[in-house]
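Each in structure tokens, the structures are laid out below.
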Structure I
Amino acid sequence: MNDYGINPLEDTESEAAVAYADERRNNIRTFVRTSPDYYIRNFEKIGASSRFTPTFNVMAGLFGPIWFGARGLWSWALPFLILEALAFVQIARGLFGDLAAEAMERIASIEGTLDLRRQQLAAAIENNSDRVDAFRRTVDSLEANIDGIRAEAEALASQGPWIVLGGVVLLIVVKLVQATTANWALETRFSEWLSDRTIRSGLPTAEIVFSAVFMVLIVCTAMLHYSFPGRFSLLSAFPTDPDIRLTSITWVEDFIAWCVRNSEAFFDVLTFGIRSLLDALEVILVQTPWIVIASLIILLTWLTAGVRTAIYSGAFLAYMGLLGFWEAAMTTLALLGTAACLSILIGIPLGMFAARRPRFYAFIQPIMDFMQTMPAFVFMVPVIAFFGVGKPAAVVVTMIFGGTPVVRLTVLGLRGVPESVREAAISFGANKWYLLTKVDLPLASPSIRAGVNQTIMLSLAMVVVASLIGAKGLGEDVLEALQYANVGQGILAGFSILFCAMILDRIVQGARK
């Protein structure tokens with residue numbers, strides 16, 4: 001306290017608060033650029049509470065999505081656009097639309113059939129046929145059906161005012177929601193703008209024009225299409241030419257044929273390598289006595305996941321053996337092992353190479369997206385063209401579908417290694433090889449193991465699909481059950497695939513733990 005009873009600290013704090021308030025008001029003026037006093041008042045009201053504070057913005061309520069789009073609030077504008085378009089469509093349908101058009105089309109279709117049946121009835125009566133009663137019942141049924149549809153059409157035609165009323169109510173509700181949430185949404189964007197001045201502010205003329213044209217075009221198009229169905233062919237079907245599709249098919253076929261002719265030797269060598277590895281695994285898993293393979297699998301499960309999981313694995317193997325699925329299960333594991341081993345041998349080094357090279361990873365990422373999202377039946381076609389039908393083609397299809405997780409998770413794990421740990425190792429004289437083998441890979445191993453697990457599981461999911469191109473195993477049993485509607489065989493074989501997946505998952509997960 002000074003001689004006048006004033007605390008200098010409190011005076012300084014009040015001056016700082018006033019300066020902060022003035023600066024905030026100036027920022028609001030710069031951000032909104034229109035009606036600054038209105039927005040200053042409402043932003044202060046909204047900022048004073050941590051909860052949603054409703055205010056009323058007349059311009060946002062009137063112009064709706066156009067206002068939100070012009071302000072750059074497109075995450076709000078698009079949902080409101082959909083709701084307003086729905087409301088305007090309902091209003092237009094109720095006022096101008098032919099609500100009974102679909103019912104009248106059904107009546108016209110049934111009347112064509114009714115005329116034919118009447119002619120058949122007249123001919124049957126003239127010839128004293130014994131089918132007169134059958135034709136008469138058919139005619140009566142069709143006439144009753146037409147009467148029912150006509151009554152339905154009349155009921156639909158009378159619903160026009162109610163549809164208009166529903167559209168008006170929906171439009172009013174949407175307008176009220178827009179008006180009450182506009183300032184709150186804009187204040188949130190203003191808070192973001194304070195920390196990132198690259199966010200658009202104000203109401204640029206170009207944004208207003210674009211938002212208005214876009215919104216009006218969408219609403220008018222929807223109103224025309226739903227209010228007058230079938231009248232504007234451009235809105236009903238995309239304009240195309242069959243020759244474009246035929247020409248594209250010819251180009252693709254010519255390109256595939258050219259690739260096959262010029263790379264036959266390469267794919268022959270690749271097929272030979274895949275078949276050699278697959279035959280070796282089949283010799284180990286299929287021709288080796290079952291008791292040896294079962295014992296090794298149970299022992300491996302026990303060492304990695306514990307005694308309880310080993311007991312479950314033994315029960316699963318007994319299930320497959322007693323039901324006659326042992327050889328098919330081992331063939332499936334050989335196919336899966338070939339695809340998974342190749343995917344892992346290629347994927348982990350590729351992920352290690354891409355982890356420290358962002359440009360290379362940005363290049364291969366769309367390719368991996370394509371491999372993982374394209375349906376298996378689509379890329380199965382070119383695989384058959386290059387590898388033919390059989391187990392090598394099935395291995396390649398399985399690798400394409402299941403090989404991407406190990407690359408992604410290897411990159412994720414290596415990029416997640418703390419830079420402080422790497423810098424500490426480098427400061428103590430670690431070379432690149434030591435850094436990779438003693439620092440990066442051990443710390444990234446949980447993520448890499450998860451990628452290996454996901455690759456194995458996705459590869460096993462391709463068992464049934466791979467059976468379509470000649471892969472044997474449990475997938476063939478499931479495919480046969482689908483072809484002949486053999487429910488029992490399909491379910492039992494499906495459980496065998498499930499048990500194989502559970503055994504492999506427990507082994508990999510146990511090793512990770």
Structure II
Amino acid sequence: MTALSLAMVLAEAARRYPDTVAVIDGDSRVTYAELWLEARCYAARLRELGVRPGDHVALVAPNVVDFPRAYYGILAVGAVVVPVHLLLTAQEAAYVLTDSGATLLVCHASFLELGVPAAARAGVPVVSVGARGNGAVQRLEGVDGAAPPAPLPSYVTRSAEDVAVVFYTSGTTGVPKGAMLTQLNLVMNTMVNVFDANDARSGDIVLGCLPLFHTFGQTVAMNGTFRIGGTLVLLARFTGAAAIELMLREDVNVFHGVPTMYVALLEAIGGYDRPPRLRLCVSGGASLPVAVLERFTAVFGADVFEGYGLSETSPTATTNQPHFGIRAGTIGHPVWGVEVEIARADLDDRIELLPPGELGEIVIRGHNVFAGYLGRPEATAEALVDGWFRSGDLGRKDDDGFVTIVDRKKDVIIRGGFNVYPREVEEVLVRHPGVGQVAVIGVPDPLHGEEICAVVVADPAGPGVPEERHLIDWSRERLGRHKYPRQVRYVDALPLGPSHKVLKRELRRVIAAGSD
């Protein structure tokens with residue numbers, strides 16, 4: 001057995017950088033030595049409560065210091081972390097608890113209204129963490145006045161192939177599935193992100209605004225920062241203004257975000273005398289419109305390294321990297337130790353790779369690919385074919401090795417027999433001065449099968465809301481006859497999932513309901 005534990009990321013940081021501030025949470029500043037001691041105290045309490053190596057422990061917590069305390073405490077006792085999305089209903093959260101086989105729920109005191117009924121539905125005990133308590137719920141910190149157990153001396157030995165974290169997918173293809181990520185998956189992805197993919201440095205001050213329950217925020221922001229001994233500045237509720245104020249106050253120089261966050265920063269920066277002094281910016285989670293990337297670089301003076309990954313790939317699979325340079329509109333090159341290729345999308349039972357320039361499905365293999373879906377061997381067999389993970393995303397690889405995402409297979413619009421890729425239309429529309437954000441979807445049409453509909457959020461700093469006819473005519477001049485939108489709908493905001501991705505399935509439902 002090869003011993004390996006994701007808990008060593010924090011354990012080693014505490015050994016190498018004991019007095020460095022690991023986490024800033026409001027007025028609280030916690031050093032690596034303190035954070036690792038607190039995690040081991042949590043681990044001792046978990047063991048006292050009956051948690052054993054290999055048990056699944058669910059975690060409900062926002063971006064506060066209790067998240068890494070509990071996360072590494074669960075890992076230190078040898079258990080598996082099951083992060084729960086904070087925007088779920090109690091019924092949805094109960095499904096995650098039941099499906100994952102969780103034996104305990106660790107819930108932050110500020111989310112007991114979600115955690116307690118979810119745990120009750122699932123028949124799972126719950127303990128709380130955080131300063132504000134609920135007398136009816138036992139605290140993980142222990143009963144006030146009672147002597148706490150001695151902290152574990154170190155983390156429990158685990159194997160490289162043991163599962164460390166189970167991430168629940170967003171359920172775009174049905175009920176959410178638990179993607180099992182191993183200790184090796186997550187340790188390696190943490191390592192390559194900071195040592196190969198990004199110009200990360202030990203003195204980095206990183207804004208932790210991505211949800212820590214999500215794979216991007218967890219691996220790239222939290223674990224990556226801890227691996228190099230940087231400082232993670234937590235922001236529990238993201239807005240553009242709140243992020244800028246925190247970045248200025250704490251001298252943040254590294255920003256990780258999804259495209260909607262970059263848009264929000266651009267919208268908010270007009271209210272400040274100067275932008276934060278950012279050295280490194282990373283974008284992922286969804287395609288970043290080139291126009292947004294260009295505006296952000298011009299306003300903030302920082303390059304944006306766009307990457308790509310999924311829960312099933314730990315998450316990072318590719319990114320624009322200093323070694324290869326930045327190519328706007330692409331997701332860069334595969335990270336070290338990972339292969340990313342383009343395969344025929346119409347073959348389900350085998351992988352047939354395509355040459356450069358051909359459009360197909362993005363497939364991935366390497367140390368980052370998950371161990372499968374928990375309790376779903378058939379779904380695992382569909383996703384893992386001939387040693388490759390099928391991403392469900394369509395893309396191309398050019399002669400220089402840069403990969404470009406065209407769209408999700410399931411988001412492709414088929415209008416009159418022609419394939420239309422929403423991202424291509426969105427890239428054009430977002431350049432209109434009156435458009436702040438846009439999502440393009442297909443809506444049912446009796447003549448063409450599907451019609452192209454642009455759902456637009458007007459740019460508050462723009463010249464005004466463009467008339468629907470004007471925007472249609474403007475896009476017709478810039479897109480092929482089968483590509484430009486025939487319908488435009490204005491909304492105040494696009495529906496976002498817990499990881500701040502635009503929920504196109506929800507848009508399709510809302511637009512369809514409005515047409516009835």
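Suppose you compute mean count of other Cβ atoms within 10 Å over residues 179-186 for every structure in I, II: which one lands on 20.6? Corresponding structure: I. Who wins on Kirkwood radius over Cα pairs in Å, for residues 147-442 alone among I, II, i.e. which is largest? The structure with the largest value is I. Structures compared: I, II; top value of distance in nm of label points 7 Å out along Cα→Cβ at positions 219 and 371, i.e. the largest, recorded for I. Using distance in nm of label points 7 Å out along Cα→Cβ at positions 67 and 363 as the calculated read-out, with 5.1 as its value, let me know the right label among I, II. Label of the originating structure: I.
Looking across I, II, the calculation of helix-only ellipticity at 222 nm (-39500 (n - 2.57) for each DSSP H run of 4 or more, over all residues; to 500) that yields -8000 traces back to II. From I, II, which structure was Cα Rg over 2.2 N^0.38 Å = 0.97 calculated on? Among I, II, the structure yielding 0.97 for Cα Rg over 2.2 N^0.38 Å is II. Using relative contact order in percent (Cα under 8 Å, 6 or more apart) as the calculated read-out, with 14 as its value, let me know the right label among I, II. Here the read-out was taken from I.
We did not get these values from a lab; they are worked out from the coordinates using the rules stated. Just so it is clear, the structure is predicted and the values come from calculations on it, not from any experiment. Cβ atoms are built from the backbone, for glycine too; each structure is taken alone.
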